[in-house]
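What follows is calculated from the coordinates using simple rules that are stated; it is not laboratory data. As the structure is a prediction and not an experimental result, all values here were calculated from the model. Cβ atoms are built from the backbone, for glycine too; each structure is taken alone.
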Structure I
Amino acid sequence: MMRFYHFWFEPASECVRLALGAKAIEHERIIPDYDDDETFFELGVARQVPVLLWDDGRVHTDSQIILRALDAYRPDPPLFGPLQDAQWQALQAWRAQAAGLLERLYAPVRPAYRGLGDHPSHLASYKASLAARFGVSLEELANDRYGVYAQLDALTQFKALGAFLAQHRFYAGTFSAADVLLAADLFALQLQDGITLPIDIMYYFERVQDVCGVDLRDGLIGG
């Protein structure tokens, strides 16, 4: 049985979790400790998630490579068949532009998840990593959320995106790899205090979760 290593608080992990659910692929789910270097050393990869260990010993750590590998392993339902190349490239271009903004918005909400916010030493390590990476504290990142979200909204046009998704139901009109990426990218934004995504995007999250049989609220402390 394939093994899926993930953290609840990493969007790339949630993307793979959605895809595994959509394809109803049996797997063992493993959630290492945040500071567990030994497990990743044994896998032969850096301490990062997701990690998908196949029955034949292959190890994949890139979420988009994993999506294509899962599509080859179990073609139905197809993740890439419904997507036109132009649609996929447009999504990839947006993700490249939005990545830095999304990361600054994710940073303050990760402690809302089990395995981080409920473990004092893990949380302390996480806060130290943020200070080293961004040069500011977790609290300062949280205080900056409105300005960063405004930049992301200017790039994304959330209201227009919500209207598009309400009309077409899914990014390509039919459920696809684009939806597992987009839902995983955006879902945690609603955990930011004072930030409200358009209701049409919230309904979109529900449609994606229904197709995948996955609840993106899993892993939330108290959830």
Structure II
Amino acid sequence: EHTTSLKFEHTFVQNCERVKSVELHPTEPWVLLGLYSGTVSIWNYQTKTEEKSFKVSESPVRSAKFIVRENWIIAATDDKYIRVYNYENMEKIIEFEAHTDYIRSLAVHPFLPYVVSASDDQVLKLWNWKKNWSCDETFEGHSHYVMQVAVNPKDPSIFASASLDGTLKIWNLDSSAPNFTLEGHLKGVNCVDYFESNDKQYLLSGSDDYTAK
């Protein structure tokens, strides 16, 4: 058994706000927060100050991501909409109704103009911003809320989803049906991510059954 000590480097206080999403900017010292109040906020972790904040919706923001190569923020909310903003001038780029229920998670493709969204309507969707945010694919197969989506960093044509139906599913961007399904949790799966260790790639999942696998 290994014991690891962790030290808190910085603490940010967001008064009277429930934080539903966090994202680090890859080059700027920024943390992007998606808030239950319907606001997105950018904090500077070096100065410990809020740099920008703006209201996105009257509904909670459950996922907010940087699209760095476009200088954008994309936010998904409980009103079923996706909204995109330029984070330099706060200009709204677009808003559109993306799902028929709450949107839980977003994943931005590392080099193609794609965003994958996951929703309580049990489907995932692929959005192409070079085609005016058209829906290029709908991914069906889960039987409960889809809680999170993660793109494979080694092969970005593949992504994984976690659902309250107790499964993980692995998908290709160009196919509406899953490649395969992973079962192993006794209750719903809330989160999923890829990681690499000793030149091997793994999926990590967290569940309502009190386990991470």
Structure III
Amino acid sequence: MSYLRYLLNEELVEIYSEVRDFSRKLCTDIFEALILTILSQNTSSINMWRAFNELKRRIGCTPQDLYRARIKDIEDAIRIAGMYRIRSRKIKLLVKKIVEEYNGDLSFLKDMPLEKARALLLSLPGVGYKTADIILLFCFNKHVFPIDTHIFRISRRLGLIDQKDGYEVLRRKLEEIIKPENYKLVHLALIRHGRKICKPQNPLCEHCIFRNVCPYSMSSRK
């Protein structure tokens, strides 16, 4: 485990060193980050950004802009992302709660204890564990490690969790292994690794940094 901890905290980020610059460019506006998360589900990053930019161009992307907007106008703006009717309704439900209950401003979350801020985010329509944790980590620099499908796959292959274990089990496990100051970079690097090397099908185990500590990789070589 100590060698795996070293690989995750030190070597992985060096291999995917581009995440250092990328992490500085990530959206840190909490509301825009929430909208981007809704637009990102089951679509490409290219279409997500096209939809987001078109939404900003046509309507704007503040809680007040979208609260006043007609749902048909939101649908037309984000059509390129696909599932535009479902997404537009999610956006309207989210905006309604943020405007009517929090006056369109969630910046107060920055000063709340982590668990209370997390619980409030999870109470918002359409916000699940991953979205809440991404907001907390990247917008408010709180020490929580978000989990996505790539991180799940890599962790299961590494034997960190069982197949039946869910989000919270893995989050707590990785928060024990990864240094809090590395959460952002390791999160981004693991996603890169899942896309390039530890793919769902035909993973490139021979090129993997974890090949000598990974049960999945070692079993495939027998």
Legend entry - Top of I, II, III by distance in nm of label points 7 Å out along Cα→Cβ at positions 79 and 175, largest first: III
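Compute relative contact order in percent (Cα under 8 Å, 6 or more apart) for each of I, II, III and report the one that scores greatest. Walk me through the numbers before you get to the answer.
Details: I: 27; II: 9; III: 22.
Comparing I, II, III, the top value of relative contact order in percent (Cα under 8 Å, 6 or more apart) belongs to I.
Check the numbers for distance in nm of label points 7 Å out along Cα→Cβ at positions 63 and 95 across I, II, III and tell me which is largest. Before the final figure, lay out each step's value.
On the way: I: 0.7; II: 2.0; III: 1.3.
Across I, II, III, distance in nm of label points 7 Å out along Cα→Cβ at positions 63 and 95 peaks for II.
Of the structures labelled I, II, III, one was used to calculate distance in nm of label points 7 Å out along Cα→Cβ at positions 167 and 199, giving 2.0. Name it. Walk me through the numbers on the way to the answer.
On the way: I: 2.0; II: 3.4; III: 2.8.
Matching structure: I.
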